[in-house]
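Asker: So, here's a batch of structures to check.
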Structure 1
Amino acid sequence: MRIVVLTKPVPDPASGGERLGADGRLDRTNSPAVVNGNDEYVLEKALKLVEAAGEGEVILLTMAPATAPETMRKALAMGATRGVLVTDPPIGGSCTVATTRILAAALKTLEFDLVLAGVDTSDGGAGVVAPGVAALAGLPYLSYAASIEPDAAAGKVRVNRITPSGYDVLEAPMPALISGTQALGEPRYPSLKGIMAARNKEITTLTLADLGIDAGTVGTAGATTKVVDSRAPEPRAATRVVREEPDEAARQVVALLAERRLI
C-alpha cells in the first residue's frame, strides 16, 4: 500500500501571531510553522493503513518555502517514509488555482494507491485544493471521510462520508484522492526513536522547472485572486446567560426574542 499525504506548514494557530502584510498576504514570519492540524489526522490514518497492510510507504507531498523540511521532520517522525517538497521562489503568493496545478503536477511524478488530504487548512479554510488536485490529476474524489477502507485485491476504496444527517457510503476505484476529517483518529505523538530516525529520512526537492510549469503562471504574478481589503471583526456584544429552571428559562428566552422582534 503506497499512500501520498498532502501536508502543509501553517502558522501555529496557538501562537496568536497570524496577520496580513501590507500586500494582503499572510505574514508567516510572526508565528512558528507547524504541520496543518487536519493533515495530521489523515497522516495518522495513512500510517495505520500501511501498518495493517504489512508493507508499503507513506509519502509526504508539500508545497512550501525552502524552510519547510524543518516542519516536515515532525510528520516524518510520526512514521512517514519520505517526503517530497515542491519549492521555488516564484511560487510565493500563489493562488488556489496555481497551488492545485503545482501539486497535481508533482503528484504525477509519484506512484501511489491513495492520496489523503485534510479537509482544509488553518491558514486558508477554503477546502478546495484537494478536489482541485483530484480533478487535475484525473482521480476519483471522496470527501469528508470519517472512515477509509481500501480493498487492494478488488482495487477499490470505501469511505463513510460525513453529512448533516449521518453518513453516505461512497466507493471508488483506486487510485483515488480522499479528504479526511478528525473522525479518522487522534494523531500519534512522535517517539524519541521516530524523531531520531526522521533526521535521516529522504526529502526530495522539486522545482517548477522539474514539473514543467512556467514561473510566470504562478506566484503573485499569476494569481487569479487577491485580497483588496481586510478588517477586524466587530467586538463581541455583551451576552445574557439564563440560568433559571427550565420553565422560567424558556419564558425569559421567549420574552427576549419577542423584545428583539425575532418572533
Structure 2
Amino acid sequence: MRKNIVAGNWKMNKSFGEADELVNGIMTLLEEKELPENTMMIVCPPFPYLEMCTDYSNDSYFMVGAQNVNDNDKGAYTGEVSAEMLKSLEIEYCIVGHSERRAYYGETDAIVARKVDQLLKNEIHPIVCCGEVLEEREAGKQFDVVRRQITDGLFHLTPEQFGEIVIAYEPVWAIGTGKTATPAQAQEIHAFIRGLIADKYGKEVADNTSILYGGSCKPSNAKELFANPDVDGGLIGGASLKAEDFIDIAMAF
C-alpha cells in the first residue's frame, strides 16, 4: 500500500532559533496527537538545519529531507551539496525539479534525471516535482508538460528504481497567484500521472507510487484534496512554517 505523505518545504526561511522553535513545536504536537494510519511526515529545512532536524527526528515521528542536490558526485562546485553528503547526514528524502529551481536556476528535465540518479545511488528517495505554469494551463498544454517532465526525468529508471520515487504535482499557476486549483483539477492530473506510470511500469508500480499535491495546500482545503483517490498527500510550502498548520494538514487524512 502506498504511503500518505505530508512533506514540508521550508524553502529559504527561518533563522536557526526560529527553525529550532518550529521543529520543537512539530515534535510537541506529534507527541500529543497520533498520525492517521499509513501517514508519514517529512520536514525539508534549508541545508544549515538538516543536522539539527535529523537529531530531533530520531526521537519523533517525522523524516528529514533536503530541498536540493547537485547532479555530480563531487568536485569544484562551490556552494553545492552532493547526494553523498546528504547520505552521511542520514537524509532519506530530497526534493528535485521544484518549479522554483526550474524557473530561477534553469533546472531542466535532463538535470532532474541526473539528480535522481545521484540520489538513488546514495539510497535517498527523490521527491520529483512536475507541473505547468499559467500560460501552459491556459493553452491546454498541462498534460503535455507533465508527460514530458515525467518521461524525460524519470522513465530511464528500472521498475525497482522507480519504486523509490515520490511524485509531487505543482500547478505553478495556483501558487501565490490568487488562482486556485480545484480538488477535481488536482485529481485529474494525479490520475493522468498514475496512468503514465502504469503504461510504462505496470499497474502495481503505479498503484504503489505516492503522488503529492503541491499547490497551496493548507488546513482549510487539505481534507477535500486528500479525499481524492489519486492524491496521496501534499508538498507543503507556507503552511509548513507553522507547526499547528502543518500538523492539521497531516491530520486531514
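Read-outs throughout are calculated quantities, based only on the coordinates presented, and are distinct from any laboratory measurement. Model, not experiment: these values are computed from the prediction. Cβ atoms are built from the backbone, for glycine too; each structure is taken alone.
Asker: For structures 1, 2, calculate distance in nm of label points 7 Å out along Cα→Cβ at positions 84 and 140 and state which one comes out highest.
Answerer: 2
Asker: Given a value of 18.0 for mean count of other Cβ atoms within 10 Å over residues 36-43, point me to the structure among 1, 2 it was derived from.
Answerer: 2
Asker: Assign the value -13000, calculated as helix-only ellipticity at 222 nm (-39500 (n - 2.57) for each DSSP H run of 4 or more, over all residues; to 500), to the correct structure from 1, 2.
Answerer: Here the read-out was taken from 2.
Asker: Just checking, which of 1, 2 has the largest value of distance in nm of label points 7 Å out along Cα→Cβ at positions 156 and 172?
Answerer: 2
Asker: Further, regarding this structure: If we compute distance in nm of label points 7 Å out along Cα→Cβ at positions 52 and 76 for structures 1, 2, which one ends up with the highest value?
Answerer: 2
Asker: As an exercise: log10 I(q)/I(0) by the Debye sum over Cα atoms at q = 0.13 Å⁻¹, calculated from one structure in 1, 2, equals -0.77. Which structure is it?
Answerer: It was calculated from structure 2.
Asker: A further question on this structure: A value of 0.50 was derived for FRET efficiency 1/(1 + (r/R0)^6) of positions 92 and 220 (r between Cβ atoms, R0 = 30 Å, to 0.05); which structure in 1, 2 was it taken from?
Answerer: It traces back to 2.
Asker: Which structure, out of 1, 2, was semi-axes √(5λ) of the Cα gyration tensor in Å, for residues 100-203 alone calculated from, if the result is 23, 19, 16?
Answerer: Considering all the candidates, the number was obtained from 1.
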